[in-house]
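Some structures are shown below for you to check.
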Structure 1
Amino acid sequence: MSNSNDEQQEIKRRIEEIRGELSALGPMRPGSISEQYNVCGTPGCRCKDPEDPQKHGPYYHLNYSWRGKSRTEFVRAEDVGEVRERLATYKRFKALTGEWVDLSVELARLERAARSG
């Protein structure tokens with residue numbers, strides 16, 4: 001039974017670590033960034049050069065779904081780095097909360113087994 005108690009203590013310790021990591025997270029947002037290039041409608045433009053077409057861009061778009069709605073936002077080139085950091089923070093947030101839930105489910109199972117065993 002001490003093995004189960006050790007497992008429970010280890011899970012509780014990890015949950016506390018996760019709580020600390022979550023509280024240290026900075027700004028975040030869901031989604032992904034796409035890079036796009038366009039061809040315009042101006043005759044003779046460099047994007048329509050028959051030998052060496054050079055599309056306009058890159059243009060950056062942030063695509064995400066939140067509260068049941070899909071959205072796309074334009075992102076300025078100078079803001080792409082910051083947005084990517086926020087996307088990475090959100091992914092870290094999701095991973096940590098997923099791990100916390102997994103550990104909580106396992107902890108409940110171990111506690112139930114210890115009470116009935």
Structure 2
Amino acid sequence: MTNFKFYRGDDQVLALEFTENGAVKDITGWKIYFTLKKNIDDADADAKTFKKDITTHTYPTQGKTEIPLLNTEMDALEGLYFYDIQYKDIATPALIKTVLSGTMNFTKDITRRIA
């Protein structure tokens with residue numbers, strides 16, 4: 001479980017690197033799912049916050065991808081939220097695995113002007 005603290009409305013990037021037994025895992029064709037919810041028991045379709053499906057990876061043959069969390073997506077967030085990150089490997093389509101989960105706590109920022 002990994003917990004994060006962010007300021008509301010800041011851009012964030014979650015960088016992931018996949019390995020298996022110490023070797024880099026080729027993630028070409030993988031689909032990465034990121035889901036953020038206020039209530040952990042909400043169905044994904046009812047998630048009050050947002051979800052992202054990542055299919056384009058930074059360096060797929062090196063096992064690297066990024067999940068961008070944009071300021072426009074996080075501007076209204078405040079308090080504690082729950083997240084997880086899962087992947088689906090096209091080589092074994094039935095395989096879906098959770099690789100990271102935890103909480104994200106969003107604190108109000110002081111500066112609100114951006115121009």
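No lab work stands behind these numbers, since they all come straight from the coordinates. Just so you know, these numbers come straight off a predicted model, no measurement behind them. Cβ atoms are built from the backbone, for glycine too; each structure is taken alone.
Match the computed value 38 of relative contact order in percent (Cα under 8 Å, 6 or more apart) to one of the structures 1, 2, and report its label.
Working through the options, I get structure 2.
Compare distance in nm of label points 7 Å out along Cα→Cβ at positions 51 and 83 across structures 1, 2 and report the one with the greatest value.
Between 1, 2, the highest calculated value is found for 1.
Given a computed value of 10.6 for mean count of other Cβ atoms within 10 Å over residues 35-42, which structure among 1, 2 does it belong to?
Clearly, the read-out refers to 1.
Suppose Rg and Dmax of the Cα atoms in Å works out to 24.1, 81; of 1, 2, which structure was it derived from?
1
From 1, 2, which structure was semi-axes √(5λ) of the Cα gyration tensor in Å, for residues 11-58 alone = 26, 12, 11 calculated on?
2
Name the one structure among 1, 2 that distance in nm of label points 7 Å out along Cα→Cβ at positions 43 and 75 of 3.0 was derived from.
2
Could you tell me which structure in 1, 2 was used to calculate distance in nm of label points 7 Å out along Cα→Cβ at positions 3 and 27 as 2.5?
For distance in nm of label points 7 Å out along Cα→Cβ at positions 3 and 27, the value 2.5 is produced by structure 2.
Using mean count of other Cβ atoms within 10 Å over residues 67-74, single out the structure from 1, 2 with the greatest value.
Checked 1, 2; max of mean count of other Cβ atoms within 10 Å over residues 67-74 sits with 2.
With helix-only ellipticity at 222 nm (-39500 (n - 2.57) for each DSSP H run of 4 or more, over all residues; to 500) derived from the coordinates and found to be -18500, which of 1, 2 does the value describe?
Values: 1: -18500; 2: -500.
Of the structures listed, the value fits 1.
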